[in-house]
Structure I
Amino acid sequence: MTTRKPLARLKGGNNEGVVVLVLLVVVVLMTVANPEFLSFSNLFSIVRSSLVPTVLALGVLMVIISGGIDVSFTAIAIFAAYSTVTWVGPGGAGAVVLLVLACVVGAALGLVNGLVISTLRLPTLIVTLGTSTMFKGVLIAYIGAQYIADLPEAMARLGNANVLSIPSGGEVANLHVFVIPVAALCVLVWWVLSHTMWGRSLYAYGGDPEAARRAGFPVVRAQIILYTAVGVLAAVGGLMHVTLSRNANPQDLVGSELDIIAAVVLGGASIFGGRGSVLGTVLGVFLIQIIQNSLILVGIPSVWQRAAVGAILLLGVGVQALSAKRTSRKVFAYADEEVVAA
């Protein structure tokens, strides 16, 4: 027992230690294969590519903890961002106005998910699959389908704003200023999940829905708040995506749901609900981004990159299923021993 406890602490409550170990192995292998991997330019590029997925993954984490699966968050993200850019135009609206408008749109779309799921008690995957298609159709039909290169002035300025610049290999490596709000959102979601009754209700409902209801948790209200909050996070992520890419395209983001869900699952969130952490999710996002970056440096086509992410997701879910079976066997064995002893 004394030898296993330190290992269990290193492993972490949601296998964060395992993800760190895998990250270290990938980094070492890629550094040996291509020393440019550890350059500031490449590392800052990985951080930049992780910003939007991290924000979206925070919302997915909360849904998975509650025992659900949401595939509409990318449709909400681009709907909120594209509609905001379209309505504001290239004028001088401030960043706060843009953020508030996008968040209102995202909250409204998330509220649709929450109301349908909580009141009708339909499977989350089916509901969000349907609303995702509906949101995309409304966006294209009633708001716009054209590529927009002329963004509002505030977004154009933010797209070029950096918090740190370091000379690297004859060029300047820039760390984008969005790392600050993304870090703040991670801390906020961690605090909400760890220190509020609403956050605990998500874990309770994801672990055992019926027990959560009997314990008096307001399940319907919690789900409505959950999907509204996910809509707000999706809107923030969509606005960041448009700002970083310096254009608004209604076809963007949709189709990247697999990468985000895979990152959350690899970060230790149980696909069966009731378990997950912000730290593990952030590590999972970086793992996916580093693997994709590594495949690009090696020269592997993008088609195989998608296949790699799918294989990683299957591996993560498979490991969780085997772990759940092993745990249930231990519980039954312990129960049998208690019966025999009695």
Structure II
Amino acid sequence: MSNVIRLNVPSQRQSKRDRHAALIASFAQHRRFGDDVFWLKENAELLNILECTGTALDADTLAPHEGFYKQVEKRLGFFPQYYRFLLSICLDLEDLGMEGTKGAALAEWVHAQGLAEAELSDLQRGEARRLLARRDVRSQEWDDGLDERLHRFINRSETFSMPNKKAAYELTHIVFYLSEYGRRDPELASAAITSLEYAGILAYLDQNADLLSEICIALRFAGQEPSQIWESWLERETHRFTITTGAHVSPQDDYHDYFVCNWLMSVSGRDSFVKPAEFDKMAFTRAAAYAAPLREMSEAMFKLEEARSDDWNSMRPHVESALSEIGHDILTEAQMSSDKFESFFAGFARTGLNGGMMV
């Protein structure tokens, strides 16, 4: 056994510029290839985070995307179904400093082709509207009433008091689009803030760092201060990621968790993307999480059947008795993290069919 203590601080020897350059190069050139929709998704997410956090990049750092930028019109013409990814990447490259003005013409083409009109989801229409507006392309034909519908969805707090990850992610993305990624007040009603609080409690009970990071970012974009318990935990989780390098590593990894955790670090004024990065294929792995109590809580409540109540004080002993010691600690922290825990639990209990409606 060695007496030498090795301090894991290599990031101090790699400049922020070099870390950003290595991240961009890895995702642009080493993990996947340009005709893969997952390549589009990964690169769109990374560039969006860098752009909306005001990251300063030079031409050499963006150079791995020069080939994509030169061919973006051809890609969009042949893959119009991916127009949101393609347009997003193009706009972000230009706004991050790549020389060129293709984004405006592409936005006009997307509008002229009516691609946003083919969207079935209001969430996707909200994203399309935000992308086109970045180059002052606007339409009234397909977004009439869009804001009203989006606000109606996020204002229904009951939706977010029970496990539904799809709805929770849609909630955060709606706030991203309404706020133009933190550039304007999304004008959320108090009910929408409550929705974010409920979704945050659930994400913490599930120890879902990816979703909770998005919720904290959305709260900050809405001018709110997220729970210190949530953000302190997320800061610890961010530093616990490991990065492995080489041709053998799999891109089926926790890269998205890594992205949004570091995005939150930047939005909240903390250091972001401090892990040393390589100009090579990289994989990102989140450290093993503690056993989350959310599933056990749901099972305990379901088993109570008619005895189930929406009153937390009366249900608390039943729920806590079903949890491990660690699960109990996480539940305690969740209660401390929000003054809306009891009203959250009233929805989480799901007692709506217990009052004589069942036969």
Discussion item. Comparing I, II, where is mean count of other Cβ atoms within 10 Å over residues 49-56 highest?
Written reply: I
Response to the item:
Calculated from one of I, II, FRET efficiency 1/(1 + (r/R0)^6) of positions 89 and 153 (r between Cβ atoms, R0 = 30 Å, to 0.05) reads 1.00, and the structure in question is I
Discussion item. Among I, II, considering only mean count of other Cβ atoms within 10 Å over residues 25-32, which has the greatest calculated value?
Written reply: II
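Assign the value 22.3, 71, calculated as Rg and Dmax of the Cα atoms in Å, to the correct structure from I, II.
Label of the originating structure: II.
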Worksheet entry | Ranking I, II by FRET efficiency 1/(1 + (r/R0)^6) of positions 185 and 273 (r between Cβ atoms, R0 = 30 Å, to 0.05), the structure that comes out highest | I
Fill in: Answer label among I, II for the case where relative contact order in percent (Cα under 8 Å, 6 or more apart), calculated from the coordinates, equals 31
I
Item to complete: Identify the structure, out of I, II, from whose coordinates helix-only ellipticity at 222 nm (-39500 (n - 2.57) for each DSSP H run of 4 or more, over all residues; to 500) was calculated to give -24500.
Response: I
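We did not get these values from a lab; they are worked out from the coordinates using the rules stated. Since we're looking at a predicted model, the values are computed, not measured. Cβ atoms are built from the backbone, for glycine too; each structure is taken alone.
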